[in-house]
Structure I
Amino acid sequence: MCAKRLGRATLELERRPGVLASASAVGKKEGEGPLKRSFDYVCPDAYFGEKSWERAESAMLRKCLLLACGKAGLAPEGLDFILSGDLLNQCAGSAYALRDSGAPYLGLYGACSTMAEALLLASLIIDGGGAEKVAALTSSHFCSAERQFRYPLEYGSLRAPASQWTVTGAGAVILATDAPGPYITCVTSGRIVDLGVTDSANMGAAMAPAACDTLERHFAETGRAPDYYDAVITGDLGETGSRLLRELLSLDGVELGARHFDCGAMIYDAERQGVCSGGSGCGCSASVLAGYALDNMRSGGWRRVLFAATGALMSPTSSQQGESIPGICHAVALETEVD
């Protein structure tokens with residue numbers, strides 16, 4: 001048997017792959033935030049012992065994968081597939097991090113939604129019988145992202161109130177057919193939503209409509225109300241985007257209430273750490289999911305979680321040319337108990 005289609009975007013999984021292990025690695029700033037106890041590794045050196053920001057990101061991602069593999073009791077070459085991506089051109093951060101892994105590699109780009117996209121595809125590969133153990137991982141680094149998308153750090157540019165701070169972090173989740181869970185029960189793939197936002201300093205506004213679209217389709221196609229879940233976790237909308245998402249959903253009669261959490265709003269203390277609207281970057285939702293969220297599920301705090309990471313599908317060139325910012329959101333349902 002394989003996945004059962006519930007609608008245009010949502011598939012219910014038959015084999016329901018479980019989480020075999022997960023790990024998170026972050027930088028110093030993230031290790032000083034509210035979720036500091038949930039990360040497996042906090043590096044006090046932004047260079048992670050390397051000579052450039054880009055090499056640092058690869059070193060962090062490689063460290064994160066090795067931590068997850070250590071928990072799972074297997075070597076990276078024992079994985080059937082590794083699915084990974086990042087914010088750097090041609091996903092170079094992942095390619096250089098994993099070039100010696102010895103496992104089949106599939107590079108992905110979903111911007112900050114990459115972790116949800118990787119989990120979605122990994123679960124479908126396992127559900128279809130194509131693999132037994134698949135790793136989904138991603139990363140971002142504040143300094144490498146600033147160099148590519150904005151201004152060199154030496155420029156000292158001011159940040160807009162709605163802007164977000166790219167998280168220096170990585171998260172890895174290993175899915176398997178015989179894992180103890182939590183289990184992925186269904187997935188909802190996102191479609192590109194573009195409402196014409198052109199302000200690259202306000203990613204939350206660009207991504208919130210895509211999050212609204214995916215969540216509404218997930219609830220409609222599964223027949224589940226928001227209160228089916230103990231937590232609906234969006235990725236990287238930050239304070240500004242989270243507020244816009246709740247407003248958009250409310251207009252259509254959908255209320256998330258206190259069960260809504262956003263990784264970008266959770267990972268930092270915005271006022272104390274000076275990050276404006278919160279965190280962003282592929283590593284934001286990945287490190288929060290692999291650490292805080294899954295730990296909460298394993299301990300029994302949450303039984304059902306909808307993880308819906310969002311991404312802005314733009315490039316430095318498209319922004320400089322005045323293009324609008326397309327948004328995307330993929331959703332993955334995780335549950336601790338399955339029939």
Structure II
Amino acid sequence: MFSVVIATYRREQVLIDTLRSLLPLLEQLDGPTELLVIDQTEQHEEATTAALQRWHDRGLIIWQRLSQPHLVKAMNRGLLMARGELVLFLDDDIVPLPGLLQAHSDCHARYPEAWAVVGQILQPGQAPADLPQHHHPSRFWRDFDFPFNRTRGAWIENAMAGNLCVKREPILAIGGFDESFPPPVASRFESELAKRLVAAGGRIRFEPEAALHHLAANSGGTRSSGGHLASASPHHGVGDVYFALRCARGWDRLWYLLRKPFREVRTRFHLRHPWLIPVKFLGELRALQLAWRISRRPPQLLPISPATTSTTPAPSTTSPSTTSVRR
């Protein structure tokens with residue numbers, strides 16, 4: 001079986017458009033498939049609820065409601081619920097190219113040593129390009145700036161969760177995604193998984209044929225927390241700092257943490273609004289403090305046990321307003 005998982009939060013028409021574009025692609029695959037929608041939205045618009053309920057009732061999607069928004073927990077919930085050997089994580093605001101799902105399946109068949117395949121992601125204004133891959137001697141920095149709009153396949157040591165297809169069993173065996181990355185902005189949680197995956201002996205393949213356009217919708221998702229450029233909130237930077245504290249050592253860690261606040265204010269916005277630079281610096285200092293406290297605790301990984309890798313379905317219910325909706 002091939003499973004597609006979409007974790008969504010406060011998305012309306014763009015979510016419906018994304019699901020509508022994926023359903024025909026699932027029908028093109030050989031063998032059984034499933035499309036899981038892990039929904040963290042408190043209350044949808046009436047039209048969105050009606051469409052999701054209709055597709056759920058027809059067995060076209062599995063609609064799972066979560067009572068508290070937490071992106072990384074939602075991703076892990078999808079991983080646990082999925083029944084497929086391959087689990088493809090997609091953003092909820094995308095336009096897939098026609099061969100997206102088949103290309104992921106074919107790439108895993110072509111490279112059986114790959115525990116994960118990352119597809120091409122075209123951000124707004126981007127086009128496919130034949131860009132170089134920089135090979136850094138430090139494992140922490142390796143593929144840190146990998147261009148995911150690249151047109152050539154490659155073995156990499158980074159990932160983006162908006163177009164990430166994993167082998168379910170090996171990813172569960174290393175604990176899934178680290179739920180220590182706090183909401184609402186869990187920056188770099190997929191990079192942390194990539195480093196842990198490679199350290200465990202797995203490999204990651206970049207496959208440009210598995211392509212999509214990311215719409216970067218201006219509302220919902222991580223943008224529900226507001227803009228980060230003029231904010232003193234630690235939530236915008238804590239994930240990035242936690243990633244460095246968890247994965248980097250020595251000089252790599254020190255350099256990353258020292259340069260991050262300056263990198264965050266080297267923007268056109270701050271050039272036009274220099275009085276907001278101290279505000280942003282304050283947010284970065286608060287992020288460092290919060291991430292340091294989180295990093296003192298063990299990572300929140302999924303329990304590694306026979307029960308973790310079972311395919312026991314979630315509890316059934318017929319009400320879309322409860323925390324679980326399952327066909």
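Highest-scoring entry among I, II, by distance in nm of label points 7 Å out along Cα→Cβ at positions 39 and 287, is II.
Consider the structures I, II: one of them gives 20, 16, 11 for semi-axes √(5λ) of the Cα gyration tensor in Å, for residues 143-214 alone as calculated from the coordinates. Say which.
Values: I: 32, 21, 9; II: 20, 16, 11.
So the calculation was done on II.
Once mean count of other Cβ atoms within 10 Å over residues 111-118 is computed for every structure in I, II, the highest value turns out to be that of I.
Taking Rg and Dmax of the Cα atoms in Å from the coordinates of each of I, II, which one would give 19.5, 58?
Among I, II, the structure yielding 19.5, 58 for Rg and Dmax of the Cα atoms in Å is II.
If Rg and Dmax of the Cα atoms in Å, for residues 7-46 alone comes out at 16.7, 47 when worked out from the coordinates, which of I, II was used? Going label by label, the one that fits is I. Kindly point out which one of I, II the value 3.9 was derived from, the read-out being distance in nm of label points 7 Å out along Cα→Cβ at positions 31 and 247. Checking each candidate, the match is I.
We did not get these values from a lab; they are worked out from the coordinates using the rules stated. All figures in this text were calculated on a predicted structure; none of them were measured in a lab. Cβ atoms are built from the backbone, for glycine too; each structure is taken alone.
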